[in-house]
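Derivation of every value follows stated rules applied to the coordinates shown; laboratory data play no part. Computed from a predicted structure; not experimentally measured. Cβ atoms are built from the backbone, for glycine too; each structure is taken alone.
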Structure I
Amino acid sequence: MMRTLINVPKTANKGEIVEIRAMIAHPMETGYRTGENGVPIPRRIIHRFTCSFAGREIFAADLFPAMSANPFLAFTTIATQSGSFTFTWTDEDGTTQSAAAEITVT
């Protein structure tokens, strides 16, 4: 599993706008570079990132080779209820990984 840094406020007031931040440790290799031995480094990028809350997708991004290594994404949402955010990303080879973070809304 790739290392991720997910930042979701632990608590929020109902109706408050909260910022969600996620960084995924990933090489985002374009396939255009060569290694020290002169052999091309295979292409390997995350092509889809989504965030769901209460089973509903609230944010999605399609990523492309021009995206830097260790992609960082930030977005906002409105705190409506307590629950869990689920973050999912899919690599070009079809590998899907996910992480979750909880928020308590008062």
Structure II
Amino acid sequence: METISWSDFEKVELCAGTILEAHDFPEARKPAFKVKVDFGSHGIKWSSAQITKHYTKEELIGRQILAVVNFPKKQIANFMSEFLVTGLADENGDIVLSAIDKPVPNGSKLI
């Protein structure tokens, strides 16, 4: 494991956001949803998230997530992903979202 400095960690904008919309993304190579998330002062952004095994589109709406909002945009199929949803792989490699257990303002940075 590589050690990073505190200043390296401070560069990562890990922020809370609320999912506003979730849509199927059949063009993605692996099963995924397109999600629209409100990050407060960081704006409203879209991303692709491979979270279809544990979540339905309906249960994602209104859920707060933790995401990296300062990566460059990345093209996934015909779609530009604007942030990285964070999660952990379960025993089958399916993604479980990182959890925020109490509501926080959208755009709050992990400290």
Report summary line: Re distance in nm of label points 7 Å out along Cα→Cβ at positions 24 and 48: value 1.1 computed from one entry in I, II; matching entry is structure I
Query raised in the report: For structures I, II, which has the highest computed value of distance in nm of label points 7 Å out along Cα→Cβ at positions 8 and 32?
Result: I
**Report entry** Structure from which 0.9 was derived, distance in nm of label points 7 Å out along Cα→Cβ at positions 40 and 64, options I, II
**Finding:** II
Report task. Could you tell me which structure in I, II was used to calculate semi-axes √(5λ) of the Cα gyration tensor in Å as 22, 17, 15? Result -> II
